[in-house]
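Enquirer: Each structure below appears as structure tokens.
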Structure 1
Amino acid sequence: MAGLANRINQRALAPWLFLAPGVLMFLFYVIFPVFQSIGLSLYEWDGLGEKSYVGMGNYVELMDDEAFYTSLKNNVIWLVLYMLAIPAGLFIALFLNQTVWGIRLYKSLFFFPFVISQVVVGLVFSWFYDPTFGLMNVVLKSIGLDAIAVLADERYVTYGIIAAGLWPQTAYCMILYLTGLNAVNPEQIEAGRLDNAKGWKMLWYVILPQLKPATFIAVVVTVIGALRSFDLISIMTDGGPWGSSRVLAFYMYEQAFSEYGFRMGYGAAIAVVLFLIMIVYIAGFLYKMYRDEQDN
């Protein structure tokens, strides 16, 4: 009996031993910095000297900061338009899930944006938008339209950068859905066909319910990608023109690490606001999924 109890204890303990390194790293590199940032946002600090406690002063200053509101507005635009990557990735995955001639080549072409660096994506789209020799403006001129300096125009710059970001993000969602489609139960497909379900009905009532895990991951990853957007903005516009393409992550970097004065506490306050937006958005989506499961 003692030997049996010992084996049961070992089986119960073994998973926790395997999880322990990952859990410790997650606590140390994710959870602890979150609370550290919240604490730092209550101080005025240049990163080297003494910290000066200002309480909610940094947050009060944010309420009167025009650049903060511009960054927040751009983040909302990113968040809304970035969601287009999910249905786009789904429909590309449905196309690539077919067995037709040359499908491996198509998969490689659609997969390509996912494996290249965001820096490369930014450079490629900067050349694409160039008003003198960019492909987009060459096409516009060929049909008699004026060239558009997308990255130099406050009206278009944010949308131009989002379009660049959607290219690799759609590829990522496509990969998630391709993986999910491999796990779709063929018996349910056959049952749907017997019930005369086809086209949109088959997709909505049979396939999509089985793709909920892939959809959940796609939404979470896309939301995080939209809210932490930094590298494309840094490469393509550096926040310009006149700060009109800033987002919260880029504005946080400007305030904390650039020539604006190394305001670590103010940058941390921006980071906390960004974190809260992310948590609220993802928590809302999780609650909706939970309600849908309960209803079913």
Structure 2
Amino acid sequence: MAALADIELRDGYADLSGARIHYVEAGDGPMVVLVHGFPEFWYSWRHQIPALARAGFRVVAPDMRGYNLSSKPPNVSAYEPRRLAGDLSELIAERGASRACVAGHDWGGAVAWVAAMAHPEVVERLAILNVPHPRRMLKTLSRPGKQLARSWYMFFFQLPWLPEEAVRVGEWWFFRHGFEHDARPGAFTPADIERYREAWSQPGAATATINYYRASMRRRPGRHTGADAELRPVQAPTLVIWGERDRHLGGELAEPDRADVPNLERVVRLPDASHWVQHDEPDRVSALLIDFFKR
């Protein structure tokens, strides 16, 4: 298993039009951008960063706006998916590339989907980990069923102030429980949890991360990508990696419609991995990304 300590890890800040984004970077070669989900930060990719760097890629892993060391705009509207996708597009240009391969997990995957639709010119290849295509998710949440019950927290997060208080209780028990209860034993060490706790404790971070959910559900369905790119087909070659033991997202959501992703190359289902798929099976996920991005 590759380790961060074995590579030169560079960090910096990119001043984008809507936020100041902190990132870490490693390696040289074609650019790969790794986009974390909720409630993580760049450290979500601690196993994949060194593996990809050693495989000949220049890896950029940002803290998405609102997380860890990146800026935390106060308005809910600052966290609309189209703005987050804009950050990704601008970051690729700011780091000196015209295009990049992109991998995203959870909310990072949702942003990567939107970026591939709204900014197709910058996403060369797309890898998605345990998050459905936006149209599939919208359809699922629009009708009663098991998935609607699984997604209860998305509706709880629409409330003012109470969600922030709830996630802080018991030394961030709500977030820690998601890792410790769902993931494979040992996937998150006590040292890992402490690094996450430091990120969650940054001023304004609790509200900012929850604002992702508030902003996404205040937009009219179909407007997630801006007026000129409403759920248009994803043209980038696409890989989906799906941990089948995901307690929050049903396995039926893994497969996007071919009309939405005409260049879907593969859906890889990992039966023993949870929602935290890149933590549960780090070597397997790293190998899949390296093979896909080298094509």
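Just so it is clear, none of the values below were taken in a lab; they were calculated from the coordinates. Remember, predicted model here, so these are calculated numbers, not experimental data. Cβ atoms are built from the backbone, for glycine too; each structure is taken alone.
Enquirer: Which of the displayed structures (1, 2) returns the greatest value of mean count of other Cβ atoms within 10 Å over residues 21-28 on calculation?
Expert: Evaluating mean count of other Cβ atoms within 10 Å over residues 21-28 on every structure, the highest lands on 2.
Enquirer: For structures 1, 2, calculate distance in nm of label points 7 Å out along Cα→Cβ at positions 173 and 285 and state which one comes out highest.
Expert: 2
Enquirer: Something else about it: Work out which structure the value -11500 belongs to, where helix-only ellipticity at 222 nm (-39500 (n - 2.57) for each DSSP H run of 4 or more, over all residues; to 500) was derived from one of 1, 2.
Expert: It was calculated from structure 2.
Enquirer: Between structures 1, 2, where is mean count of other Cβ atoms within 10 Å over residues 29-36 highest?
Expert: That would be structure 2.
Enquirer: Give the label, chosen from 1, 2, of the structure having the highest value of distance in nm of label points 7 Å out along Cα→Cβ at positions 141 and 277.
Expert: When distance in nm of label points 7 Å out along Cα→Cβ at positions 141 and 277 is computed for each of 1, 2, structure 1 gives the biggest number.
Enquirer: Here is a further query. Work out which structure the value 6, 19, 25, 23, 16, 8, 2, 0, 0 belongs to, where P(r) over Cα pairs in 10 Å bins from 0, in percent was derived from one of 1, 2.
Expert: Corresponding structure: 1.
Enquirer: For which of the structures 1, 2 does the calculation of relative contact order in percent (Cα under 8 Å, 6 or more apart) return 27?
Expert: Attributed to the structure labelled 1.
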